[in-house]
Structure I
Amino acid sequence: MLIPKKVKHRKWHKGRSKKRRVETRGLTLAYGSFGLKALEAAWVNSKQIEAGRRAISNFMKREGKVWIRIFPDKPITQKPPEVTMGGGKGDVDHYVFPIQRGRL
């Protein structure tokens, strides 16, 4: 799983949704001849990135090379089940990469 080794701030604010925004960076291929393009904004976690990498590698029969150019560095917190309200923000559960429309 992809997680940051060291972070400056352990828990982040959620931030505003940027679903209408179109990506300004990452619009051209940096490596290779083919790429995946995001058609809508979403949060992509490390399990989804790894599943996509495995599916592409299996389809190519390990002949080509796959470059992953996104890294999940936004922490998502979650409180344990059956915990009462209050008591502050929950612990970090997993990390995501917020992706906008148009990103390759």
Structure II
Amino acid sequence: MKTASREPRRRPSGTERLEARVPSHLKRLFQRAANLQGVTLSDFLINNLRRVALETVHEHERLRLSQRDSIAFASVLLNPPAPNRRLKEAARRYVRLAAPR
């Protein structure tokens, strides 16, 4: 008896397969949440994993920038540059406008 040969499935260009084994209760929870949103389980997982991954990356970048920026800020506070002409003019204008009458 001859069996039908299957052509290998072709995946869309630029996609990768991602697999994870999870306990049954988690799969049921994920499936319920996907059903409530009216999407497939795959779409639910992809959308939520993407959101959490982006939040994680952005949070990490903000912390790194904050640390670097705080060092630069502290350095300027501890070693301020000499006031330039524009800053001196702004200070004179402030004194003139803010002085009590």
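Just so you know, all these numbers are worked out from the coordinates, no wet-lab data involved. Computed from a predicted structure; not experimentally measured. Cβ atoms are built from the backbone, for glycine too; each structure is taken alone.
Using mean projected area of the Cα convex hull in nm², single out the structure from I, II with the greatest value.
II
Given structures I, II, which gives the highest value for distance in nm of label points 7 Å out along Cα→Cβ at positions 12 and 84?
When distance in nm of label points 7 Å out along Cα→Cβ at positions 12 and 84 is computed for each of I, II, structure II gives the biggest number.
With distance in nm of label points 7 Å out along Cα→Cβ at positions 20 and 52 coming out at 2.5, pick the structure among I, II it was computed from.
Computed on structure I.
To test your reading of the models, identify which of I, II gives 0.55 for FRET efficiency 1/(1 + (r/R0)^6) of positions 28 and 76 (r between Cβ atoms, R0 = 30 Å, to 0.05) when calculated.
I
Given a computed value of -4500 for helix-only ellipticity at 222 nm (-39500 (n - 2.57) for each DSSP H run of 4 or more, over all residues; to 500), which structure among I, II does it belong to?
Working through the options, I get structure I.
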